[in-house]
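The following blocks contain the structures, represented as structure tokens.
Rule-based calculations on the coordinates, nothing more; no lab input. Since this is a predicted model, take the numbers as computed values, not measurements. Cβ atoms are built from the backbone, for glycine too; each structure is taken alone.
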Structure P
Amino acid sequence: MRLPGPFEIERVQESEWPGRAVEFLLLNVTQAQFTETQTSRDERFVNVAQGLLRMSFHSFVVRTAQGILLVDTCVGNHKDRPSLPEWHQQIFPYVERLNQVGLTPDDIDFVCCTHLHADHVGWNTKLENDRWVPTFRNARYLFAEQECRFWEQYHVDNPGGPYERAWKDSILPVMEAGLVKRVGSDYEIMSGIQLHPAPGHTPGNVILELDDGKQSAVMSGDVIHHPVQIERPEWSSNFDLDPDAARQTRLELLARLADSGVILMGAHFAGPTALTIISDRDGYGYK
């Protein structure tokens, strides 16, 4: 899917969830509360008949004169994720979909993961002869230093914890291959593409701001999981490590984007994926 915005941006979808319970994603939000929102009636993002959330798992490809950037790498194939059947030992046609936009893994110059949760790092590696090896072998993998330090300490403190599998099969192999560049949370990847800190979902979470001099966009990662959080920014996700900080980051981002014309691209937005934020008497909406 070709998206509007700066440079040339395409969505490469790994999978989608046509319907997920509100309680699965949103912290302390009931179905009755969700039904009161305008978003609950938007068929692009909600299975309205059943009151379920539509969600997508995708990467963004950004083509520039300075190189090709891949943002977030989804779940990956053959990954051992027993707690979530939709991710466990799956075979997704991700590389084939990358081919459909005219690219192979070897064409990617930069890989940026907004944070290091399992559904944003999976295709960093592939299984080859029973070993995890880098998928994008010609790329420089960009991880925020603060994010790396947090997870390194987390795994020391929580051996065998719930995030260990992704760390071992999708992050350590690219580090050991010497392909990772640990960068500041305000790092400029290339002219017109800049990281900015967005803490809360994880401590070192970042967003990307893109501006080619004509149009601007923000790739918000998991600052906003679902468009209903534009209408209800006070609603955090069950997967935010610090829900209060995530809420503050989301509010600051929406205030900055409202009525600006800057395009917002969510890591899990179904439907059109690219939205603009508008202010109204009740807070914020989207179009």
Structure Q
Amino acid sequence: MFGYVIANRNELSPAQLSRYRACYCGLCRALGGRFGAVGRMTLTYDMAFLVLLLSALYEPDEHSHEKRCAMHPIAAQPFIANKFTDYAADMNVLLAFYSAKDDWQDERTPSAALRSLLLRRAAKKASLRNLQKSLAIGRELRALSRLEAEAPDDLDGALNCFGRVMALVMVFDPTDYWSPTLGRMAEALGRFIYLMDAYEDLEGDIAHHRPNPLKAMAGSEGFDGQVHGMLVGHMGECALEFERLPIVEDADILRNILYSGVWTRHLALTTKKREAGNKRHD
């Protein structure tokens, strides 16, 4: 369930794009420093968004550097580091590990088994540093797996369950004044991510007899429009809560992601479906 919370790079200024990349590179270095090469394998722009969001909300002490790396051996790349790059690295590894386990349970493929095995040690490190949060995330994801197995058509239950997972990930300090607003934003974003993932995987899940809460709706008249309407509703809730947060720095980048970037995959998927339908019609 990664790859949805990304920027629309075409709409970012050069300065904004540089800042966005610096968060991404900072997260990559945090993953490498905390978990080694296996940690860097899990790198996602989704967690770079979390770095941007928490940094903009709480304005921590931040360090900017430029260094070369294996991916950029010639030109030094700027990156930022603060306490949220380390936190996001831990969450990135935990989610990647749970995702690999879920893929193994659903698909039983060697690649999923290998990813799960490779990430086990790193996930244990991340879990020990965030023990209560890790236990809570694990409980919610196990509840989601049971729900998918026992009530595969319960779309609302699955959406709400994954929404709670995202709230656990995105709320850094549950005692903070802004944590309720951040939590509601995260829950709505989690529902969007789960629904988008289910929509994107639907054809494959039907073909391979895997659980997907959209199966019961698939094929009904106006199905694609119904899903689009639900996605708009969840992102609308997410954006509403975001606008309640006292964010000034990087607000334009964050709005780019929430108002435009998150729809990139949806646009690509609907375009692909439309082209496939036109070919069948021809």
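With helix-only ellipticity at 222 nm (-39500 (n - 2.57) for each DSSP H run of 4 or more, over all residues; to 500) coming out at -5000, pick the structure among P, Q it was computed from.
Working through the options, I get structure P.
Figure out for me which of the structures P, Q the number 14.2 belongs to, where mean count of other Cβ atoms within 10 Å over residues 145-152 was derived from the coordinates.
Clearly, the read-out refers to Q.
So if we calculate volume of the Cα convex hull per residue in Å³ for every structure here (P, Q), which label has the highest result?
When volume of the Cα convex hull per residue in Å³ is calculated for P, Q, structure Q comes out on top.
Taking 17 as the value of relative contact order in percent (Cα under 8 Å, 6 or more apart) derived from one of the structures shown (P, Q), identify that structure.
P
Comparing structures P, Q by distance in nm of label points 7 Å out along Cα→Cβ at positions 121 and 209, which one has the largest value?
Q
Using mean count of other Cβ atoms within 10 Å over residues 137-144, single out the structure from P, Q with the greatest value.
P
When distance in nm of label points 7 Å out along Cα→Cβ at positions 57 and 105 is computed for each of P, Q, which one produces 1.7?
This value belongs to structure P.
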